[in-house]
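Each value in this text was obtained by applying a stated rule to the coordinates, not by laboratory testing. Everything numeric here is computed off the predicted structure, so don't read it as measured data. Cβ atoms are built from the backbone, for glycine too; each structure is taken alone.
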Structure 1
Amino acid sequence: MAESFLFDVADSLLGKLASYAYEEASRAYGAYEDLQGIKNTLSIVRGVLLDAEEKKDQKQGLHEWLKQIHNICYDAEDILDEFEFQDNRKQAVEASGSTRTKVRHFFSPFNPLVFRFKMAHQIKEIRDRLNKVAADGTGFGLVRMDVEPRLAVQRRELTHSHVDASNVIGRENDKEAIIKLLMESNPRADGDKSLSVIPIVGIGGLGKTTLAKMVFNDKRIDDIFQLKIWVCVSDDFDFRQIIIKIINSSPPPGVAIPNQEDINHFDIEQLQIRLRHKLDGQKYILVLDDIWNDDRAKWIDLLDLIKVGAEESKIIVTTRSNSIASMMGTVPSYVLEGLSQENCLSLFVKWAFKDGEEENYSNLVEIGKEIVKKCAGVPLAIKTLGSSLFLKFDLNKWIFIRDREIWNLEQKKDDILPALKLSYDEMPSYLRQCFAYFSLHPKNHVFSAMETTTLWIALGLVKSTNGSEKLEDIAREYIHELHSRSLLQDFYDIGIDCNFKMHDLIHDLALYVANEEFVMVDSNTRNISEQARHLSIIENDSLDRVLFPKSKSALLITDCQKLNLSLNNERPVRKLMMKFLCIQDIPGLLTLPGWIEGVVETLEILVISELPNFHMLPECLTTMTHVKKLFIFGCPQLLSLPSGMHHLTSLEELRIRGCPELCRKCKPQSGEYWPMIAHIKSLLIEEEED
C-alpha cells in the first residue's frame, strides 16, 4: 500500500530539488549538473508510479522495483539534508569566533573541500542508481499518469436502492430515527420550506448506504412521497450525470415504466427543462449516496434546479465528511454509530456460518466473540472477517484471525480496509503523509494536537503556500480537516492544546498505508525493515542495535516502564540522521542516553515528557546548534539547564511545564537562567501543570 505514498515522497523530493536554496547549494559544491539529472529522471519515474501501483500485483518484479525507488528517494533526501546541516555547521563556526573551533572544523570531515568531494561523489552515485532503475522500469510497460493520486484512485462500486432487510442487523432504531426526520416539517429558510436535506455521516463501512436503503424501501415512504429517486454520486459530483440519473429514475408506484428515451445526447439546457418537468409539483424523496464533493457552488447549482418539487420534499445525503454534511444539510447531521457487541456477534455468526450451524461449534463462537471486538462495531469489518471464516472449522484458522491485526490480514477488493482506503486516497497529498504518522502510536492513544503538529512540522510535512502563514496554524488546519473527514474523533479542548482519539479501524488503516516506513516497536519486535524511516518504541525493556537501521527521521519512545535506553554505550557514538526525538513516560530515566550525541548535527525537535526521576540534561545538548524546539514537561526533579544554552542560536521555542524549581529559575527578567534563554523567540514557562 506504500506506492501512492511513494508518489508523495517523490513529489516532495522534486519540490526540494527545484528550490532555489538547493540549486544554489549544488552550484557551490559543484554538484549542480548531477542534481539536475536526478530531478529530470525522477520526474519521469514519478509519472509512472501511479500506473505501477495499479499493475504491481500482475507484473513480477514490480514490487522490488518500487522498493528500489523508495530507497533512492530517501537516500537523496538524506543527501539534501546534509547540505542544510553543513550550512548550520558553517554558521555555528562563524558565530563562535573561536580560532580553536575554526581549526578543529578545518581538520574535520566537514572541511568545505572534503565535504564538497564527498557530496559530489554521493550525488553522482544517486544519479547512477536512479538512471539504472529508470532504465529497468521500461521493461514493465508502464504508462505515464502525471496526475494527483487522488484523481486516479479506484472507487467503490456504484450503489443501488435494493436491500434484503433480513441481512441487516442492529439498524432498526437508526431507521426509525431517519423516518421520523422525514415526517417532520421542513425548517424554514428565508420563507422557503420546500426542501429539507438530512445528512447521514460516519466512517467507511459503518452502513450509511445500507441505512439509506432501509429507509428508502420502507412501505411508509411509499405512502408519504409521490416520487422516490436513488442516485449514487460517488467519486465525481458530475452535474450532468446526476441530472440524467434523476430524470431516468423510476416513476411513482403504480405507474407503468415507459420506453425510456435516450437523453445522454441532450445538452444541459434540454436536461434542466426535462428535470424540472419531472419534479415540478411532486413531493419526492431523493437519496444522494456517497458524496465526496466539497465544492459548495456545485451543490447550490443542483439545489436550484431541484427546488421545484412540492413542499415537504426531502433529500437524504450519505457522506464520510462532517464538513460536507454541514455544507449540504438543513438539519443537524445524523452521526451513525457502531453496532452493539451483541449485534456484532449476531452479524458475525450470520456471515461465518450457515443458518443454525453455529450451534455445533460453540468453541468457535467463543473465539468469534473475541474477533468481533477488533471490528469496533463496523458492519463491513465484521462481514470481512466472518466471510473469511465461512465453511472453515479448523480451530487454528480462527485463532489466527483472532490474534492478527486487521491491517495484517489479506483483503479482497470490497473488504473493510480497501473500503476505508478510499478515504485515504481522496486526501490531498499533504494530508496523506501526515495521516501515516498516527501509525506510530498504539490503539486508544490520546493524541495531543501540539505533539502531533510539532512532529509534522519537524519532518517538513507542513508547507505555507504564501510564506506568510504560521506553520503551527496550518498544521492545526490539517488536524481539523482530518476530523472533518471522520478520521479523528473524541475531541477535547484543554485550552492552548486539544486532545483527540482515532477509531480502531482508522488506526488499522494508518498501519495499512504506512507499511514498512513507519514501525511501532514492542516487546515482540525482532528486526526492522531497511525501509523504516520513523520509529516509536512502546512496551519494550531494552534497545538493540537492530532497532536502529541506517537512517531515522523520527523516534518516539513512550510508556516503557523498564526500558534501558543504553546501546552498550559504544564509542565512538554512531551518527544518526534524526530530526525529531520524543522520550516520555519512562520512570527510571535519570538523564538522556549517551547515544544522543549521535544526533547533535541533525536533531531539530526534542521533547522530554513525564519523566518523574529525570534530573539532568547532558552538556552535549548545547552543541545541538540547529535544535529549533525544546519541550520539557513533567520532570519535577530537573533543577537546572546546561550552562551553554545561549549557544543554541537556532532555538526558536522553549516550553517548560511541570518542573517547579526549573520554572522558577527561568522566570522572565528575574530568574537566574533568564540571560541564557532571553534570545529565544517563543517562551512558555508554567510552574504548575494544568
Structure 2
Amino acid sequence: MDPSATSTLSIDEISSALKKVGLDSVPQEPNTYPALNPFDIYRSHITELLAKQTGIDASTIYKTLAWTAKPENGDLQMAVPALRIKGKDMKEFAKEVAENFPESPIVERPVVNGTWVGFFFKPAALTSLVLPQILKAGPSYGFNPNLGLKDPSDPSAGRKKVIVEFSSPNIAKPFHAGHLRSTIIGGFLGNLYEGAGWEVIRMNYLGDWGKQYGVLAVGFDKFGSEAELEQNPIGHLYDVYVKISKISHDEGEAAKALKAEIAKLKEEGKDASAQEAELKKIEEEGVDQQARNYFKRMVDGEPTALGIWKKFRDLSIVKYKETYARLNIRYDEYSGESQVKDESMDEAARIMQEKGVSEDSEGAVIVDLTKYSKKLGKAIIKKKDGTSLYLTRDIGAAWERYQKYHFDKMIYVVASQQDLHLAQLFKIQEAMGRKEVADKCQHINFGMVLGMSTRKGTAKFLDDILRDVGEKMHEVMRSNEDKYRQVEDPEKTADTLGISAVMVQDMKGKRINNYNFDMDRMCSFEGDTGPYLQYAHARLNSIERKAKAAVPDLPEDLSTADFSLLKEQHAVEVVRQLASWPDVFLNTIKTQEPTTVLMYLFKMSHMVSSSYDHLQVVGSDREVMIARLALYKAAKQVLNNGMRLLGLSPVERM
C-alpha cells in the first residue's frame, strides 16, 4: 500500500480531456488533487460556479459539497443550511440555487430534495476522465500520499507518523477471538494510513512478562520437549501451561483443605503437626512458589532464567510471523510488556506522586479519577505487595514510544472491554503533565465474536480457525469439478478464500458490534461474503483472459480507448461507482471503519455483475470491445485496490 509510487494523469492530460467536452481549464480549489481524485475536479468546478452565482465564499461552498453514499441523490450533494445564509428560507434558497445554476459542460442541472441540492455528473465527460485515470494510476488509484504530509504546502517538512498497536496476544495462551479482531482491524488501519501517505509503525505489544512465565518455565522443566518446542512452540507451550496450571490449581485446593483441617484440629485440641508440615511443603515447594522464585530470577536478570524465557518468546514470534503472513500482516516492531524499562515506570510513579496525581490507599497506590469524571473511577497503579500493574507499564510504554518515535498519533486497537482501562491511561497521562502524548493517543475499540468454534471444537489458536475454514472452502470448491480442475493450486486458493471468508465476516458490520462466527454463512458464494468478493475479482480476470484469447492483438494500453462508445446506462453507472472510490477512501479515513470500504466494494461488484448481460465484450465490434474491456479492467483495478486495503489477497482464478 505505497501511494508514493503514484503514476497519474498529468494536469495537461486532464486539461486536454476537459477541453474536448468544453471546459477551458482544470478547476482546482486550494488543497485539492485533480490528478488523484476526479471528484476534486467537480467539487472545484461547482464551487467556482456557485461562488459567482451566490457571492458566497468559495471555501464555505467547497466544504458543503459532500460525497453521497446513495447514487440516486447525486454524485455530490450540498446541504444548503451548511452555507449559513441568514434570513432566508432554506428550501426556497435551495430551489433558487438550482434554478440559477449556470449551464455546465460537465455537470447536469441540479436536483432539489428539500434543503438538499444534488449534482449529477454528465456521463461523457466523467467517463473520459475517470477510466484513463484508473488505468494509468493502477494500484495507487484512490489513495493520496499528500494527506500524510505535515505541511501540504511544503513536502520537505516530512510525513506524519502513526503507531498502530494491534493483535498483542499472550505467549503460551490461545490466540482468541479478541486477538483475531484486533489483528484484522489493526492490519486494515495500518494500510489505511499508509494509503494516506503517513509513515506507519505497526507494533505488536506481546503479553510476555509476569509470574505466568515462571509457571511456564516450571512446567517446561516437568513436561517440556525441545523437539516439540521447535516444531510447534505456541501449541506446545500452551499444552505445558495447561498441565502445570492444573497441578498448581490442585495444590491450591489441597492447601485450602489443609488450612481448614488444621483450624478444625486445633479447635478440637488435637495435633495438627503432620498437616502443617504438608501445608508448609506445598507453600515452599509447590508450583506457585517455584514460579515466583523463577520469575524473581528473571526480574533480577539471571542469565539462565532469562535465556529460557527468551527462547520461548523468540520461537513464538517466529510462529506468529508465519500466521500473520497468511493474513497479509507484518510488523515493524515486536514490543511487549517485558520491553518496558523499570526506569520509565519509576519515573512515572515519581511524577504522579510529586504532582499529587497518585495517593496511598490502604497500602496500595491509586489515582482517583472521579474528580475528572465519575465514570473513570479509581485506578490502582501499584498493589499492596508493591508490584506494578498493567496501567503503570502502559504509562511507561507510551512515554518510551513518544521519546523514540515522536509520533503524531498512536492508535490502540483493543476490545471494548478495555474501554475504561484506556480512558484511565489517557487521563492519567494528561494529569501528570503529558498532555501532548495523551492528545495523540486514540483507542479504536471493537465488539466480541460470539460462538467462535469450529467443527473440531472450540478454537484455541488462529491456525486452527484458518485451517478449518480453508478445508470448508476446499469442500465448496470441489462441488464444481469443471472449475476445480482449472485452478492451478486448489489448496492454496482454498486457503486464501478461507482467510477472505473470516476477514470479511469480521469487517461487515461496524467495529463496535458483536457478531456470530458462522462458518457455513461466511464460506458461501451467495450474499455479501469474502468468497463472493473473490469470485467477482476472478470473473473480471476471466473476462480479460477470454478477450485476449479471442483477439490476440488487443492493445496492452487501454487508456486510449474510445470511451464515447460507453453510452449504455449500465456502463455509466459502473463509471460513477469507480469515480467515487477516492472519496470512499477519504470517508474511510474519517470513519476508520473497514465496513465503509467493504460496503462500497459489494455495491460496486453487484453493479458490475448486473452489467455483464448488457455489455458483452467478446463478439462486439473491435472498438466497442476495447472500450468495454477498458471499463472492466478499471473495475477490476478498483476492486483489487479496495481488497488490498482491507488486507485481502485477490485471486486470479477460482
### Query
If helix-only ellipticity at 222 nm (-39500 (n - 2.57) for each DSSP H run of 4 or more, over all residues; to 500) comes out at -18000 when worked out from the coordinates, which of 1, 2 was used?
2
### Query
Any idea which of 1, 2 comes out highest on relative contact order in percent (Cα under 8 Å, 6 or more apart)?
2
### Message
With mean count of other Cβ atoms within 10 Å over residues 65-72 as the yardstick, tell me which of 1, 2 scores highest.
### Response
1
### Ranking 1, 2 by distance in nm of label points 7 Å out along Cα→Cβ at positions 249 and 489, the structure that comes out highest
2
